[in-house]
Structure 1
Amino acid sequence: MFNTVKAWLSVMFVTIIFGTLAIILTKIKRSIAFDYAVRPWGKYILKGCGIRLEVQGVENLPEEPCIIMYNHSSAFDIMAFSAAMPIEWVTIIKNEVAKIPIIGTVCKITGQYFVSRDGSSGDLHMVKEIAEKIKNGPSVLIAPEGTRSEDGNLLPFKKGGFVIALRAKVPVVTMVITGGRDIKSKNSRLVKPGVMKIKFFEPIYVDKFEKGRAGREKLEKLVRDQMEAVLKEERELKMAV
């Protein structure tokens, strides 16, 4: 219980401090905001919650803009990849996040993409907009499941991110995050200390992929297979302990 109270106090105070700093620094330069607000925000929250982060394959992130596909199973995923990634990024998030105090404001100012996730015409327009903008950066993070998994198993993928990748012809990097559910499950407020891991796979270059559904399904399978391989390995490690 003590760790849970300490964790939520850390989330609150660190978010207020670095969220306010991010709002100020973004008006000067985005890269400065990432260096001195976004990444420290993630690192200090993890530290305050007793979470150790292990990162593998960060050198696989390409220099050019890319799409980073990640599995989403924990409320701490965003803190983990904020702390782990040495590049600027934006992410596709649901409209409800815009209403969260400080976090919503920071997301708007830093240019995050908001979608309703209901397949509306506005979302389809956003897909086209992102496909054009991403060529000039920054990279875009997408959780193809669309929402957090309750049991850690991958949910069916939504096609939007894969459509964007094929339209923009930018590399796709699979990022697999594990350990978050052991720290905080989806429907619980308890926060336990623990270890989160992030693994980046080598980029998938899609410029030679078939157009349309065939190319999208091929890309989707590659990303899903990479995620499943890491999740299976983590399950086997747990069973062996």
Structure 2
Amino acid sequence: MSAPAYKRILLKLSGEALMGDDSYGINRVVIERIVAEIKEVVELGVEVAMVIGGGNIFRGVAPAAAGMDRATADYMGMLATVMNSMALQDAMTRAGLECRVQSALSLEQVAEPFIRGKALRYLEDGKVVIFAAGIGSPFFTTDTAAALRGVEMSADVVIKATKVDGIYTDDPKKNPDAIRYQSLSFDEAISKNLKVMDATALTLCRDQKLPIIVFSIFKPGALKRVVFGEGEGTLVRVN
């Protein structure tokens, strides 16, 4: 078997990916399947760091958050990512994976504080590291957190797991003629406003020459194909 194309990855997983077909919350079958995909690449020797969103939990309180102070709402979203990280850690432990959660907010009863050196050692030891609570400050998305942690961890690539199997010229659900990009540059993604990630995350990855791959987490075996560089999803690269 050929070797993986990437030794260390930063996997960005949206909170919505954990819902499955539910309207909010965490679907146990879905989270167990995602963990199985992650375990497969960990067993190949790939070092996996993760950032997860909180939309699946925050969606349940979104109506009450309407009109709320933006910073307060963002902190609530950060706490939702901690809940998702704890659920993911539990599922990984039950699957036989060693996992650590590091939080950008101080929540020492449930998660370690973010310490870069310790996180790097965990990765080198084959443990999965989940970075929770974004970057610990409001007004920044979990996309930006994924880009920042990817740079800090010296990841080879940021892999964004979505419900769509790549980046398209248009919304493929609304336009059947939309064409999937095999690859494109950061400048193209930004100028065409393709919604790969927010502008802050894209710019950081571009400046640090950290490529991004967008793929569907719902395609069986897709994460492994991404790790082996088999053309799964869409690659966003430096010019």
Structure 3
Amino acid sequence: MITVKDIYNYINQFAPFGTQEKWDNSGFLIGDAAQEVSGVLISLDISVSALQKAGECGCNLIFSHHPVIFQPIRNLYAGSVVYQLAQKQIAAICCHTPLDIAPGGINDLIIRKLREEIALEEEMLPIEADGLGRIVTLKQACSLPEFAGIAKKALACEVVRYSAKYQEKIKKIAVCSGSGASMLEDLAGRCNCFLTGDVKHDRWYKAEELRIALLDCGHYHTEVIMIPYVAALLREAFPELNIIEFAEGNPVCYA
């Protein structure tokens, strides 16, 4: 019998929950750790659609990147995702920043996707001491519009936003999945291009001030790549389990 706790312990080996950022809420968030697992749905988020898909596929455990409980819950009402998970006895394990930081995790997956489209030097450095983010070097410098097109293809983005005024060739690239523009100041003098998502208005001006080309590939597209990665690991460790990959698509449309 494979339990929720067994799955949690395995995930903890390749993306240790103890490495999460102080503001994060990764871990075993909902359910009974001793419950037998009938199937695992892997999703970027635990949304209404993910919950419905888990029920259709007979999965009583959802593994997601984003925590289904992030801020303290002040009310719990019928129909909410958290309420339904508990009501339907579907457990939730969420692995947010540990999966970003982990060797082979999301930031390394972005680098791997880029390597399929452009030649990179082998050496990779972390942006922060805890392992968050990556810095790599292009083997041959290119223009920002050219690299934006490469990143768009590598991550299958609908839209890529990039710095309007940056004219220099780019050579050293920093990468942070999700929303990493708050790290800009830490990158001054260490790279001349930063690929991330969810860039706020003021960050574009700070990047210009720091002479860093900023590239916004979107929160969804820089992280949804975790689904097949985690699915492959779980299938190898638990071949008898039904592992369902659920990429429901970008929640944002573009006119």
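Any read-out appearing in this document is the output of simple, stated calculations on the displayed coordinates, not a laboratory observation. Computed from a predicted structure; not experimentally measured. Cβ atoms are built from the backbone, for glycine too; each structure is taken alone.
For the read-out distance in nm of label points 7 Å out along Cα→Cβ at positions 3 and 67, a value of 6.0 was computed from one structure; give its label from 1, 2, 3. Computed on structure 2. Here semi-axes √(5λ) of the Cα gyration tensor in Å was derived from just one of the structures 1, 2, 3, and that gives 27, 23, 16; the source is 1. Here helix-only ellipticity at 222 nm (-39500 (n - 2.57) for each DSSP H run of 4 or more, over all residues; to 500) was derived from just one of the structures 1, 2, 3, and that gives -9000; the source is 3.
Taking distance in nm of label points 7 Å out along Cα→Cβ at positions 155 and 179 as the measure, the highest value among 1, 2, 3 is held by 2.
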